[in-house]
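There are structures below to look over.
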Structure P
């Protein structure tokens, strides 16, 4: 599996597309099984899972900075977007809808706004 999302040139849309890719990944039986294995595995295997998925996110944030935008930090995106979606998927806590994804993206952008230069 793995999360791939094209860049649109707009941070907000890029984060939505990234989040949508995460939703697709954890909603597929193979993707959810891989997430479960990563959670239950050793630190090395878990780190490999995180690094693989985090690389694309960091590219999106770096390209945003290069365009003159002020993106949140990668860990903030993980905490505010990726982690809640993964928790919902792991625990079967309801659907990962477009409206839910939009709220998560708006939240990370709003929370990071005061921290931006």
Structure Q
């Protein structure tokens, strides 16, 4: 149980076959606000709605089992403490760059992102 670094859900990332159709669905049908698009709104490869990140599926994803699911993200109030405590419990983190989120896998191989 976390001591002083409680976590809250941040977002779920999904790969989609047709990003343009997905944007229209999430924005126009569900009424979610498009918060961010990368590299830009005219030709995005990734977009963010509140709690949902959509990533354009590529040919490289086609042979991957579970290609649709990208990762689950949590936010914590004390990232450094969370990482230290999780490492003490035996969790192995992917290589980390300063100022970037931390990534690790759950027991079933689901990629987890930890954000400050």
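Ranked on volume of the Cα convex hull per residue in Å³, which label among P, Q comes first with the largest value?
Details: P: 96; Q: 132.
That would be structure Q.
When mean count of other Cβ atoms within 10 Å over residues 17-24 is calculated for each of the structures P, Q, the largest result comes from P.
Of the structures labelled P, Q, one was used to calculate FRET efficiency 1/(1 + (r/R0)^6) of positions 57 and 89 (r between Cβ atoms, R0 = 35 Å, to 0.05), giving 0.55. Name it. Provide the component values of the computation, followed by the final result.
Values: P: 1.00; Q: 0.55.
It was calculated from structure Q.
Supply the structure label, taken from P, Q, corresponding to helix-only ellipticity at 222 nm (-39500 (n - 2.57) for each DSSP H run of 4 or more, over all residues; to 500) with the calculated value -3500. Answer for the origin of the read-out: Q.
All of the numbers you see were taken from the coordinates with simple rules; none came from a lab. Remember, predicted model here, so these are calculated numbers, not experimental data. Cβ atoms are built from the backbone, for glycine too; each structure is taken alone.
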